[in-house]
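The structures considered in this document are given below.
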Structure I
Amino acid sequence: MPEVVPLAVDALVARAQALRGGGSRALLGITGSPGAGKSSLAGLLAARLGAGAVVVPMDGFHLAQAELERLGRAGRKGAPDTFDALGYVALLERIRTRRHDTVYAPRFRRDLEEPIAGAIAVGAEIELVITEGNYLLLEQAPWAAVRSLLDAVWFVEPDEQARVARLVARHVAFGRSEVAAKAWVRDSDEVNAALVRAVRWRADLVVKEASSGSGSTPQP
């Protein structure tokens, strides 16, 4: 079973720092349910660790909206089969092995609801790549290949009331009405959250957010 620790940024920075060094590049995965605070934690770690660390989000491998519509999957965007999982695995493999080349990763733009290719540079000087996303621990192919490419995986486990409130607020901020946002969270995000929680046991570390009911995110 994974070790459980509080969301204490200084201690987590020290753990991430310990993964670096030894002449090889380390890959740290940060996972958890939608709205758990994965992106916030990954960004804080990278900022504190400085120029030798970079964040490569899994969300850059969202399929384009036009492709989701062609496949009939637009109504459940964010489910495991609405990503280019094989592409994500291939990128992680390149990041692990191509230490002397710059590897470019995509980024997902929430304001556009589309991935943007070549948006994140992983240069030869990068010692720690932090990749964050919902499905790093799934056991179903092709996602199953992700876990073996990561040196450590942390599972962010927030207060559930705060997590759902963050999700609703995020959807409202990007254009949905409150009613539509709550419906999407109920019918889509929470279905995906159940998949993510089912593989929590595969993480190395569970990072517990204190119950606050405020929907706050970690601060540096």
Structure II
Amino acid sequence: MSTPYWRGAAEDEAMQDEHGFIWKAMLDTIDADLAGKRVLDAGCNRGGFLRLLVDAAGIADGYGYDPASGAIADARRLARDRPLSFEVASTVPKGWGDFELAFSHEVLYLLEDLGAHASGLFDSLKSGGAYFAVMGVHGGSAMMAAWHAASAAELGLPRLYELDEVAEVFEGAGFSVSVANLKLGFVPVGAHRHGHDHRRDLLTWLDYYSREKVLFRFTRPS
């Protein structure tokens, strides 16, 4: 699995507050009890989501991988005594498996080989396990399609995927696929004023988060 571009630790730290409302929306949307579960975070960056799952959802243990060594170093430091493990990797590390749940946030659009990623996650899950993946950068979002067209060459991104295409790839790997809109509360304004394209109006951003940024559920059949 190739990952031509991945946010570094510095950028992830700057976006940590923005991610928080998405993480909450993910947890409000999924139909799974996380207490006591073994969880994987694909593209975990600095481990903030897994720390949240320990502190707020009571997972038994969490595992996260990311190609950015600086982010993983921070994740290990920030974990403290939580039951979390982190590795520098671009795919599920060898020896990791038997996960009941897996997550990713805006990772799928970065991958050259979606099929390899889908197969790796399928193999890492227990029967009946589910992989929840948030994806907003896709061909169905006019705003993100424009961003991708302007940024792909500089960032070394793969071509832009369509949501139907992603679903087909994961179905081909053996998953049952479903999709939902995120159950959002308030969307922070400040991050978009300073960290994104400030020319976009608030309604455009709200439409993006409420309609275009979707949550896939990929379930390994029992």
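No lab work stands behind these numbers, since they all come straight from the coordinates. It should be emphasised that the depicted structure is a prediction, and the values quoted were computed from it without experimental measurement. Cβ atoms are built from the backbone, for glycine too; each structure is taken alone.
When helix-only ellipticity at 222 nm (-39500 (n - 2.57) for each DSSP H run of 4 or more, over all residues; to 500) is computed across structures I, II, the figure -11500 traces back to II. Work out the source of 3.3 here, i.e. which of I, II gives that when distance in nm of label points 7 Å out along Cα→Cβ at positions 149 and 181 is computed. Corresponding structure: I. Work out the source of 35 here, i.e. which of I, II gives that when relative contact order in percent (Cα under 8 Å, 6 or more apart) is computed. Only structure I yields this read-out. Looking across I, II, the calculation of semi-axes √(5λ) of the Cα gyration tensor in Å, for residues 69-116 alone that yields 21, 15, 11 traces back to II. Thinking of I, II, which structure, once semi-axes √(5λ) of the Cα gyration tensor in Å, for residues 133-172 alone is computed, gives back 27, 12, 8? Source structure: I. log10 I(q)/I(0) by the Debye sum over Cα atoms at q = 0.15, 0.18 Å⁻¹, for residues 101-140 alone was computed and gave -0.37, -0.52; which structure, I, II, did it come from? Comparing all candidates, it corresponds to II.
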